[in-house]
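Scrolling down, you'll hit the structures one after another.
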Structure 1
Amino acid sequence: MAKRVVIAGILGGLTMFVWLFVAHEFLPLGEMGVGEISNEAPVLSAMQSSIPQAGFYIYPGFGLGPKPTSEQRNAAMPAYMKKFEQSPHGILIYNPPSGPFNFGKLLAREGTLNLLEGLLAAWLLSWAAAGRGYLARVGFVVLVGILASMTTNVEYWNWYEFPGMYVAGYITTQILGYALVGLVVAAFVKSESAARS
């Protein structure tokens with residue numbers, strides 16, 4: 001059974017990798033809710049001169065400096081709420097200039113992640129739903145995908161105001177990907193008796 005789970009996981013990971021390529025290259029799912037900053041040159045210049053290092057930034061900030069105590073944050077909260085209401089707000093993932101874009105490295109990371117997703121889906125299926133019917137096994141992997149896709153994406157929408165279209169597109173992409181993974185891994189991960197037949 002372990003060999004079938006590994007094979008299922010590898011094939012499931014490859015399925016997810018190919019699906020994500022299709023979803024981002026040929027379908028609008030990958031760009032839903034994503035825009036560009038018009039007249040970005042002054043914005044980029046301001047970021048480069050104002051942001052000291054790569055990181056995850058929230059704006060407006062509390063103005064308390066690095067690592068404020070909870071007492072400091074609580075005391076600053078009323079002023080921050082007023083500032084938040086009156087200012088643009090959001091998050092920024094900032095990286096200073098870092099040289100050439102390394103597409104191969106990013107693609108390898110994505111492939112590794114997809115492989116891990118496929119292996120975990122197959123492993124969970126072998127524990128929880130092996131021996132059930134094919135559609136029930138596929139459904140189990142789809143439910144795993146729904147859980148995985150909602151865990152961070154909906155929280156990012158709720159807390160950081162990610163655009164609803166972006167979140168909907170990304171969740172749709174992930175759920176469809178897990179449905180495809182489910183079709184593959186459910187064909188391999190069966191009960192021991194079914195696997196022998």
Structure 2
Amino acid sequence: MAKLYFYYSSMNAGKSTSLLQSAYNYKELGMNPFLLTAEIDDRYNVGKVTSRIGLEAGAHLFNQDHNLFELVSERNENEKIDCVLIDESHFLSKEHVKQLGKVVDNLDIPVLCYGIRTDFRGELFPGSQYLLAWADNLNELKTVCHCGRKATMVVRLDVDGKVVSDGAQVVIGGNDQYQSMCRRHFAEHIWPK
């Protein structure tokens with residue numbers, strides 16, 4: 001029976017690498033994984049899932065206007081899909097997560113979503129909020145803070161490398177703009193006394 005999975009973490013925990021490993025495993029068994037990534041994320045090559053360690057694979061893009069159930073359903077009619085793998089799943093909407101539930105429940109196709117749990121203010125991303133609420137399986141991927149503790153939060157940095165605590169929820173960037181931290185160090189910057 002298919003399930004909806006959510007693999008979450010702060011930045012630099014290897015989410016994209018894990019997704020690409022899963023895709024490789026499916027292909028190695030002669031199966032057909034269907035990869036999706038957020039159109040908004042243009043840090044690397046558009047239309048690709050790219051990991052920081054240099055692995056990459058082609059992917060279909062999604063944006064807020066797409067109906068993911070219809071997209072997967074139509075694709076599955078033309079070419080059997082054995083698994084849906086979604087990178088940057090924190091950019092999913094509430095409706096997208098409902099649609100992915102339908103992919104699992106009505107098409108019996110497993111869906112594996114990989115994304116960040118919270119933004120630089122410690123607030124849930126919409127996609128993460130509904131995946132945490134509705135996924136069948138939740139899996140935390142771990143990374144470390146500069147102090148060596150488990151990093152669960154992300155801070156945003158300005159051009160001078162200083163932590164910022166306000167601004168738009170979504171600003172696309174990498175290590176130059178974001179840093180993973182444990183809750184204690186995050187709180188020192190974002191929740192001052």
### Query
Ranked by relative contact order in percent (Cα under 8 Å, 6 or more apart), which of 1, 2 sits at the highest value?
1
#### Entry: Test item: distance in nm of label points 7 Å out along Cα→Cβ at positions 3 and 19 calculated as 2.0, pick one of 1, 2
2
### Query
Where is mean projected area of the Cα convex hull in nm², for residues 51-90 alone largest, in which of 1, 2?
2
#### Entry: Structure from which 1, 7, 11, 13, 14, 13, 11, 9, 8, 6, 4, 2, 1, 0 was derived, P(r) over Cα pairs in 5 Å bins from 0, in percent, options 1, 2
1
### Message
One of 1, 2 was used to compute helix-only ellipticity at 222 nm (-39500 (n - 2.57) for each DSSP H run of 4 or more, over all residues; to 500), and the result was -9000. Which label is that?
### Response
2
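Throughout, read-outs are computed from the coordinates displayed, never taken from laboratory work. Everything numeric in this text was worked out from a predicted model, so none of it was measured. Cβ atoms are built from the backbone, for glycine too; each structure is taken alone.
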